[in-house]
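Quick heads-up: structures coming right below.
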Structure I
Amino acid sequence: MTPRLGLRENLPQFTLLVGLNAFVGAMVGLERTVLPLLGEQEFGLTSKTAITSFIVSFGVTKALLNLVAARLSDRVGRKPILVVGWLFALPVPFLIIAAPAWWWVDVANVLLGANQAMAWSMTVIMKIDLVGPRRRGLALGLNEFAGYVAVGLTSWITGFIAGNWGLRPYPFYLGIGVAVIGLAASVFAVRETRGHVALESSAAPPLSASDTPGLGRIFYVTSVGNASLFAACQAGLVNNLNDGMSWGLFPLFFAAHGLPIAAIGVVKAVYPLTWGLLQIATGPLSDRLGRRGLIAWGMIVQAGGIWLTVLVPDYRAWLAGAVLQGAGTAMVYPTLLAAIADHAHPQWRASSLGVYRFWRDLGYAIGALLSGVIADAVDLDAAIHVVAALTLASGIVVAMTMRRPRA
């Protein structure tokens, strides 16, 4: 079949990839409510830095493999990387269920980081390949919508299961089914999209062999060589920095104030559900209004939600804070991906997205380490305040430095 660009022209395959990314998100949602409480209550960990170590292993692995997966997909194709990503997911729930020591959980999250780097990256890149340059914001909004709605629903489901039947093993049985279905769909139903890249490249200014940059040059340009791309990379890093703090510390913060596990699961679900649902609107909105305003204000709204959570110790305020943090992240997440794609030539766009995702997902590790160290040295409240301040500062940087791409 001759490749054609466009959402309507590729609707069946696009829809499949949206559904598949929901399964990718569900693998992360398994841990959002349960793992920090598991570390504290079943493994007896008192150090917040030790408890958040699983996020560090996840974030570092995901960040590094984002670079490798995206670059490799330009050479061997998107589908093989997607399939390998799901192979990494299969052992994760079994390791957590059987873990006799916390380092087993860290190992499981190395594998989960590999799964997310490969599987989520490929669903992003393949959707961009399919729709072409005009509908990137919509495509990425739908992709992130599916992934983070699944994160939220799975966070709520696992919190409910844990509240009624314990932190292990029952919440993680769900992950076994998710991994098996995700792998089967990737092997038997997903089609390669590199033909669509070739079609789009034929309409773009041609690159000679000498003009095609290596990974080192792409890394430099995407990270610091272009002011707009730098603004996007630092915002992505700080966005996931505050998400890493939320993942690791908020369940402990809520539990310290006496909130039951099932109710913690509700709060932890509201944040990614809001994030996921609103991306249906914010993705295409960025196509119309531009990227900078949504990103800058999104970071500021996130900061407000984090501060509300720590300043007002009340369940309703925590729900409102989760809504604000989710709404701000929805404004930022698909828009940052689209902003990176705006500035990259189709022939090296996947590699540039990989560099951005390296910085963004390194934020998980930095956020977990930073917030864990501050929580151990001072207290949970101080760690949350610092992360909120960094989020606000990041939004200001975007407002001052990001520019529109050249037409």
Structure II
Amino acid sequence: MLQSACKALLVTVILAMPIAEASEKSLAVKLDAVVQEGMSRTQTQGLAIAVIDDGKVELVKTWGRRNGNGDPLTTDTVMYGASLTKAVFAYTVMQLVQEGKIDLDTPIASYLPKPLPEYTEEEEKYAAWQYLAGDERWRQLTPRMLLTHSSGFSNFGFLEPDGKLKFHFDPGARYAYSGDGLILLQFVIERGLGIDVGMEMQRRVFDRFGMPNTSMIWRPDFANNLADGWKADGSIEPHDERSKTRAAGSMDTTIADFAKFSAGYIRGDGLTEKSRRELTAPQLPITTASQFPSLQPELPADARIKDLAAGLGVITFKGPDGRGFFKGGHNDSTGNMWVCMERRKRCVVILSNDVRAEQLFPTIVKTVLGSTGMPWEWEYGVVDWAKE
């Protein structure tokens, strides 16, 4: 009887293996068709995608070229991570929280040797904190507020009409995207705790997950396989060689490397279960029609997107398959997106060195993850293609 049971189990395993392989091949074929058609239609020049299933990297693939010479975009081509950096930074910060080095709800004033506005020579690396002199609301700021984009700052102080950083609302009152908020937390960690954020991210993230072609600053060896970018008008923009660690967005990475981070993140590697949940828990309801402009008016309560909230370095939402989270990255020649569904630990990572690729993201994500409830219109504004 035992022998018969063993034979039955063996047959089951043998039969199951081709089904799993066929499923992977089926996804790859579907994805290839979607990408090929979409790239042709939008004139997208380069695209890279990774799929994570049950916390494991299932597929990593690239299409197109990395530069004007026609060199192919490969899985180890160095691409600009843009604001995906913020999610990696938040993951790093959560490890520091877990170790008791910093607390999410302790005001940043507790960590700084002197008042923030007295740091008058930090503008070159961080921001012009001196412009906050006379407004004591900086003392209310906490790491949680900075990671949830509720600092009260605009995206960057240098974009203000007068070029001066200022508060537009009381800290913690609402969501308004702010790169300077993340950079302030970097400043607090570096100046207040004496921790080099770039080195810390290298040790705690890039080395941990085996990401050899990822860095917070430019490395000369990246030039061997580097992606330049294409703008909306089809012009080429050379890859920027960033010499300073910027928690808001200086990371260079590859699709192969970021796939490893995505898998480790969704599994919760390096964190307790409680800490991992904290990263993607709904921390602060989002009250605006779209993400940008960052200081737009809030919607009436009945017009807001239900269950859309700020997590720590990511945005959380709820759809047909339960709770999910995402983080985008964008500049004039870069379009990145990372979407994960918590229940199945399933994610899709999209990196593109062509901003026109963003039009393809809803279809790509739906092809991989099915109907997610991902709030595309909030992420990119109300545009025809931003629908599942």
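Read-outs: derived from the displayed coordinates by stated rules, not from any lab. Note that the coordinates shown come from a computational prediction; the quantities given were computed from them, not determined experimentally. Cβ atoms are built from the backbone, for glycine too; each structure is taken alone.
The table for this structure:
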read-out	value
Of the structures I, II, the one that 0.85 was derived from, the read-out being FRET efficiency 1/(1 + (r/R0)^6) of positions 143 and 367 (r between Cβ atoms, R0 = 30 Å, to 0.05)	I
Computed 33, 24, 18 for semi-axes √(5λ) of the Cα gyration tensor in Å - originating structure among I, II	I
For helix-only ellipticity at 222 nm (-39500 (n - 2.57) for each DSSP H run of 4 or more, over all residues; to 500) computed as -9000, the structure of I, II it came from	II
Structures I, II, by FRET efficiency 1/(1 + (r/R0)^6) of positions 127 and 255 (r between Cβ atoms, R0 = 30 Å, to 0.05): label with the highest value	II
Parent structure of the calculated result 19.9, given that mean count of other Cβ atoms within 10 Å over residues 263-270 is the read-out and I, II the choices	II
Read-out distance in nm of label points 7 Å out along Cα→Cβ at positions 231 and 343, computed value 0.9, structure in I, II	I
When distance in nm of label points 7 Å out along Cα→Cβ at positions 39 and 375 is computed for each of I, II, the largest belongs to	II
Structure with the greatest value (metric mean count of other Cβ atoms within 10 Å over residues 87-94, set I, II)	II
For 22 (relative contact order in percent (Cα under 8 Å, 6 or more apart), calculated) the corresponding structure among I, II	II
